[in-house]
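So, here's a batch of structures to check.
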Structure I
Amino acid sequence: MQPPVSAVASPSDVDPANEAETPGWVREARRAMRDAPVDFFRVSPARYWADFLLALVLAYSAATVYLISPLGSWPQVLAFPIAVFWLYRLGSLVHEVCHLSHHEMRAFKVAWNVVVGTFTLTPSPFFTRHHRDHHSQRMYGTPEDPEYVANVLEGGNWKSALGYGLFMLVYPILVFLRFLLAPLSFLHPRLRQAVLERASSLTLNTRYRRHITPFDRRAITAVELLCFVRAAFIPISVYAGFAPLSRIPLLYLLGLTTFVMNQMRQLADHHFTGDGSPVDVESHILDSCNFTGRDPLTWLFFPFSIKYHALHHLFPSLPYHNLEAAHAHLVATLPADSPYLGLDQPGWWPVAKRTVFG
């Protein structure tokens, strides 16, 4: 994995030529981070592994109970929300895999992809490139931005919300078929290129076209073959009698609910006030949200402190376990009139409601 492309670089990576064009309050925030008494940009491998292993054990244990229990039994009913909760947290770590630098924690990245990315059909090479594009000034907020929900929820009314919901219902099936049919993409170079560009990113924005580098081509090929084996095993195990037919809808429900939770989070990552034109650094950050309240939906949809999403877009290389402390430092350090302090939002629902219904 290559180093992430940041919307705003960490203080140590700032180009002096570009710094002169940066808004004063952003420079103040960079200065505050640079002069902080601790290094908020230092990754704690122990924290990454601990969070990963805890979520892994609880997610897979609950999912196993859910899948093997008698259909409709109380163990299955109780295990389902537990499995979804921890699978969502476990899957959310792909975001951290994406933002680790090329030489950083390679064993962790490989372990996450083999144990989680392959089994859940969400490998990090299908996320990293489009997430970098979302952070880039060239693409953020434009119609091609792969994570700008407004591009999918066009209209801001009940019809667009219904279409969005229906798309979410079929998306896990499309992902499954993408990997199950992966070998067919090698039948012709043009078909392969089209699949790489248009069907190798975990995004609902159908206008997004992925720029394929030689590294991307190798990474995608490696993980999609593993995911093909995983996808093919599901119907084969049912056909061979190793699993009941109910296993397929149960897996779909598990994947769909986890996916919907992630989409609920994305509804409030930003205000989505852009008009489709490229934006500058200041507009990019001011369009993003920090959630400092304690409402249960924010806690549910934003695991691992990713509720500080504006801070993340301001400093993408900040590890998740330092976001809360870094936010507290900026609040205590920046002047009272800093626009950064106005990025705080009370909770998930008010922002999500505006996103869906305008």
Structure II
Amino acid sequence: MPSDFHKLQIAGIIQETHDTRSYILAVPESLRKEFRYRAGQFLTFEVPWEGMQLRRCYSLSSAPGIDPWPKVTVKRVDDGRVSNWFNDSVRVGDSILVQPPEGRFSMRSNEGDHGIVLFGGGSGVTPVLSILKSALRTTERDVKLIYANRDERSIIFKDEIDLWLAEFPKRLEAIHHLDSDSGFMSVADVQEHIRGWEDAEFFVCGPTGYMDTVEEAFKASDIDAVQTKFERFISPIDADRKDESAVVVPEQSDDEIPEPFKMLLESQSHDVPYEKGLTLLASAIKAGHKPPSSCEDGYCGCCMALLKSGKVNMANHDALEPSDIERGWVLPCQARPSSQEPIEIDFDAEY
């Protein structure tokens, strides 16, 4: 089974903008070890909606060791079931079901004093702010934030960003791009912003079009894909909206069924039996292991692992960038063997 959900209490609510709220979660002493997190990670929530239990992932806008409690920020989305439920129904003192932190959108441990460039679009600034705070407080690295919004009233965390600028004027630069004043950010805009920062570590989170523009600019500027990380959240399709006929599950023939595959998880190597038709994640769970997982539909990227050998097909890989796939990253919740070649996946690999 995936990580269990735990009931946490809403300790505070902050109205960030006209359509965005932050929710502070009280973590009891008994769960604090399980809810330790790295800057840039996310939480998965299970919420009630018209007789169903819906799951959504929201990034932590808090930073470990800096903010006393974990905090997520939820922007209202047109027709968004869960985002509207949060903004309309959740009150201080309510309890909510939450999985422990997951995600690989975090600073690498071997980047030395290389700068950090953060691109946030709209509510995509949430994990970016977490990284900004952690980088400034726990490293000596310079940080540049490029934050795009529709207009001035849509800027989330404006006051908080200003406070960090005041505390670290020599190490932090923040650029606000407003579509209402300058139109959508272009490839040329992005190239101008990253000039002089070509050796930095880059983080990008925001709407699909915004992220595609930034990625195109990286390629045009010859930024190595190893230097970049993208956090792409796509809401899973709820059970009552699924069209099962639209789900393409790769066919498997008998000569595509490998021997037990190798899995590295929490510094231990395991031989996992494989059964025809199952995904690698389902096989691992059936064998009694607990790899990281959340939506299990290929939308959140929680279960990302590095494919070190073998070949697989994925039914869906929306959470991965093309550069991720080129580098060998797979979603075990969607991956099935496509040959008899020995398979080895590494859940511990650094993204």
Legend entry - Parent structure of the calculated result 18.2, given that mean count of other Cβ atoms within 10 Å over residues 56-63 is the read-out and I, II the choices: I
Legend entry - Identity of the structure behind 66, 50, 45 (criterion: Cα extents along the principal axes in Å, calculated), options I, II: I
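Using distance in nm of label points 7 Å out along Cα→Cβ at positions 40 and 176 for the comparison, can you identify which of I, II gives the largest number? Could the numbers behind the result be given before it?
Numbers: I: 4.3; II: 2.6.
With respect to distance in nm of label points 7 Å out along Cα→Cβ at positions 40 and 176, the highest-scoring structure among I, II is I.
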Inset, instruction - Taking 2.2 as the value of distance in nm of label points 7 Å out along Cα→Cβ at positions 24 and 80 derived from one of the structures shown (I, II), identify that structure. - result: II
Legend entry - Identity of the structure behind -5500 (criterion: helix-only ellipticity at 222 nm (-39500 (n - 2.57) for each DSSP H run of 4 or more, over all residues; to 500), calculated), options I, II: II
Inset, instruction - Using relative contact order in percent (Cα under 8 Å, 6 or more apart), single out the structure from I, II with the greatest value. - result: I
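Read-outs throughout are calculated quantities, based only on the coordinates presented, and are distinct from any laboratory measurement. As the structure is a prediction and not an experimental result, all values here were calculated from the model. Cβ atoms are built from the backbone, for glycine too; each structure is taken alone.
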